[in-house]
Structure P
Amino acid sequence: MRPTAGGRKRDPVAIARAAAFVDRVLVPYHRARVTGLERIPDGPALFVANHNGGFYSGDTYLFGAAVLRARGLAHVPYALAHDLVVGFPPLARRLVPLGAVGADTATAAALLAGGAKVLAYPGGDADGARAFRDRNRIRFDGATGYARLALACDVPLVPVVAAGAHSTAVVLADGAAVARLLRTRRWLRLRRWPLLLSVPWGLTFLPSVPYLPLPARITIEVGDPIRFDPSGPAAARAPAHVRACADRVEAVMQATLDRLTAR
């Protein structure tokens, strides 16, 4: 593996192999389509996406493979991942070489400062474990850190919206009340404890369960880069401006998701 931006490492060979598997297996299985790749800007950028499918998150791999195929490795983002992913050796050995890094501001800022692109899922498990009835809704749960990061690093924010990816299993309930009762946000950094209907397990009541995804059609669209004005470290310290920027991004992404699902 070779060093890259922010001192992190990823393996181009592992990325190429994973992308080949995605193109050979996941693209036809999900009848996947990724559009708007020509909108990806040169230089550092923060991709912001809606989180789908809990543990599976197949749209992440579909997006990364499409970027590699169309734009090359330099445009493939590092993905901010939960501590339970990068801190669990069996998963880390597979995902860190593909570009998974810890989801903390310092790591993301270092990567952006080094010229890399970064992929963030601001909604986290609140978005990834949203109930099936809300599968066509963006659920960022009040998060603003991603907007603050883009402002502080003065980089464009690129919305990436996936439709259909939350239908690979059925979340019957997000389990927010259970998570609060168990105080999982404090000791696991989890805000949801979902009741999930999946193959082959049937009903499960756990925060993260690997499952065989249903063959849902997945469509992903890369939106126009959003550049905030004003931007920079001073703008990132203005809470009202940060909130307004986050609201703007959510509105753009929800409008895109509405359009994609209306098809």
Structure Q
Amino acid sequence: MDYLYDGSFDGLLTCIYYHYYQEAADGIYARESYQPSLLVESGLVCSNPDYAARVYKAIEEKISEAALARVYYAFLSSCPGKENIILNYLRLGFRMGSKIDFYHSHPQVHPLHKIACQVTREVHRFLGLLRFADQGKFLYASLAPDHDILPLIADHFAERLAGERWVIHDQKRNGAIVYDGQTSPEKKPYPQRRWYLIDLDTVPASFLPEEDGYQELWKLYFTEISINSRRNPRLQAQFIPHRYRQHLVEFQASRNGFRLAENAALPLIRRE
């Protein structure tokens, strides 16, 4: 039996529940991308928050909190077949318990660890690479990550920019995080409001006039602190891949005659 779900984490965990309490799953697949087969029966599983909560708690208690985090990170990845990688990992995990993560080279453990590490690496990159622009009523940042990392970076920016209203827009997936600032800015420590994950397929039309000046200053700073004799484009590309640079101010063309940051001496990464 192939179980089909709606693409949500609750839906995936509900399929895991059905695997143990209804009928063993041959595979778990997102409904919208599933290719039917004449040889395998399939069935649509509706998300059940109660069943999902039971599986969530079982992973946490019978395996470990770290295993639960890895499963969630793997779910947020863009890796094909991630659902079955998670299923195979949990099958083994419920038998072995917390020691499963010591078997790094096991064929049912290594793929999930690898995916979780890829997502973790991208999260850390964007905590430093994300650039905000002043839209007037809120700060706006755009990105197009390889994986669906918005839920993983939201808490960081809600704490770091706790007193600001901001939007972080994933243009690849047409989604965004919205945070509306503090409930009572006159009190300390500031109470943090919740952030919200929404659908968003449009980009703000314009920003404050002063924003262009700030961006030009940042490009000029990026260019002028470079040291020509210590250029290392290959090393910089390891830390700032080219696919991320379309959303970085310092790698965009200058409007006021400054040298392009793309042609600068690449000052941010140096080899000592």
Structure R
Amino acid sequence: MKLDGRVVWVTGASSGIGAALVPALIDRGARVVASARSEDKLAALLDEHGPERVATVPVDLTRPETLAEAHAEAEAAFGPVDVLLNNAGRSQRARALETTMEEVRALMELNFMAPVALTRLAAPGMITRGRGVVVIVGSLAGYIATPLRSTYNASKFAVRGWFDALRAELHGTGVEVCVVIPGYVQTNIARAAVAGQGRTHGVADAGVEQGISAARCAAKIVTAIERGTPELHVGGKELMALPVSRLAPGLMRRLAPRFAPK
């Protein structure tokens, strides 16, 4: 799908990969509906890019009762959504047995339930029109489970499975599904991660700090949308863990305890 003139709805647009996606999409001629919880950061996006190219829809994705209204507002901004870019999410830096059930549910609500719910709202219109793209920003953590990320891993394994199945079901409808598998990207994801017992991690990870830029990741995602790429792997040398996990799963299990964030 060429993005010139298309409407793209981006969640988690106030920071990180989401914030980098907004100008990258505008550069390709898209009109962007930007969603996040922070109204101040959304207002700054609107001021920077102008109302002709950006509309803002504040939403808290952990409140499922608000999502239908957010979808209606997104489609009222520039017309029907051509591309739904499910980007919002939160990571974890806590032991599995020290993460409260409230935190487990909140992570699953944001990382898995919300993108599924938004896709169920947006995809039927795409099917009716015979065109569209649904994107889910997953993670290398959706292939390889490592310490201190148990629920984050679970949520990213879940989205990969659900959206892979959706792709198969939508075959022949004109609606495509792109699963993005980032490795390390320079964002605030580690600092904002759940640390267990109601705490926020607040500390950067060396791997994240040394990752690719959010702008480079966003550019790769935009290109993948235009090319119809079903699964995009984007990152650095950490992506070598993917073939190792496939070809030598026993070795990966033995190495996994060493992969705790530092």
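Every read-out reported here was derived from the displayed coordinates using simple, explicitly stated rules and does not represent laboratory data. Just so it is clear, the model here is predicted, and its values are computed rather than measured. Cβ atoms are built from the backbone, for glycine too; each structure is taken alone.
Can you rank P, Q, R by relative contact order in percent (Cα under 8 Å, 6 or more apart) and just name the one with the largest value?
Working: P: 25; Q: 12; R: 20.
Across P, Q, R, relative contact order in percent (Cα under 8 Å, 6 or more apart) peaks for P.
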For mean count of other Cβ atoms within 10 Å over residues 81-88, find whichever of P, Q, R sits highest and give me its label. R
